[in-house]
Structure 1
């Protein structure tokens, strides 16, 4: 015979467990993009990073408790010009032998308008860390391509960094200092 208090204790134990208010998403690099534009003489050159990973934790009850953690493989830089890309990997620019990754770790997430976020955090490139803030749109969530899967979208992220502040000064004048970075992310729960 079942003990009548066993069911009561089991119910109380379940009720005492914390309700998870957070969802964690892994960035899907196949459906995401980290790209940039920089002035070269009078025109602008575009590029992107082909390899990156990261996690986005969304607190569904308090967005300010959300977080972002991203790692970019600096050697995966691609401007559709092999000779330029090889130069970008060398000590004049990214120096991927010494600084193989570019990272971002958030310190705060703030909703400034419905679906509009400002993410602040530590951005490390070329061995230098600076605190940056950038806007991005929370595009929401929906069912993914596989049964039971969920994806989240964070789009139209934009920020500008001065590469000289990160110790990348080669070619200043001919090559611009300001680098415009664009972020569009799809992530899977």
Structure 2
């Protein structure tokens, strides 16, 4: 499928610090440039979400990941490359260039190297990681497809992807692991 028109539409919005609604390899998500604090705050407002709850960050490759975090243990690198499901890794030591407003209170950050062709192309074209959080109101169930996204969310974003809008498939949430003590991997969600 040719999703380049959607990529172009979303890119234009990301570049002007807007908020996008787009499909990921898990659920439909709200996204923004990680370096736009204003856009990230808008996502919190759209979701009616407390600022303490942080986002997942999507990158297009292991190379991009290395630009933003320190010390990726070999076990984690192998899982990122070979794990069969989407995998979100919580890193305790992002590099100094990572925006502080996106860090959890303990200084950690959750990042997923996307294996979804659409997301990877969008991020690669943008050249920077993007914020990703489920397109639901805080405390409500995740939307399993576009039709499940509340209208109040759809109406507040700056652009909506058409790609996979009619898709009724349910995609599993990502597995989440945390790197402890710089080397140990702890499963948070399998």
Given structures 1, 2, which gives the highest value for distance in nm of label points 7 Å out along Cα→Cβ at positions 42 and 74?
2
Cα extents along the principal axes in Å from the coordinates reads 43, 32, 31; which among 1, 2:
2
With distance in nm of label points 7 Å out along Cα→Cβ at positions 58 and 162 coming out at 1.9, pick the structure among 1, 2 it was computed from.
2
Origin of the value 22, where relative contact order in percent (Cα under 8 Å, 6 or more apart) was derived from one of 1, 2
1
One of 1, 2 was used to compute helix-only ellipticity at 222 nm (-39500 (n - 2.57) for each DSSP H run of 4 or more, over all residues; to 500), and the result was -7500. Which label is that?
2
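Only the coordinates and a few stated rules stand behind these numbers; no lab work does. Quick caveat: nothing in here was measured; it's all calculated off a predicted structure. Cβ atoms are built from the backbone, for glycine too; each structure is taken alone.
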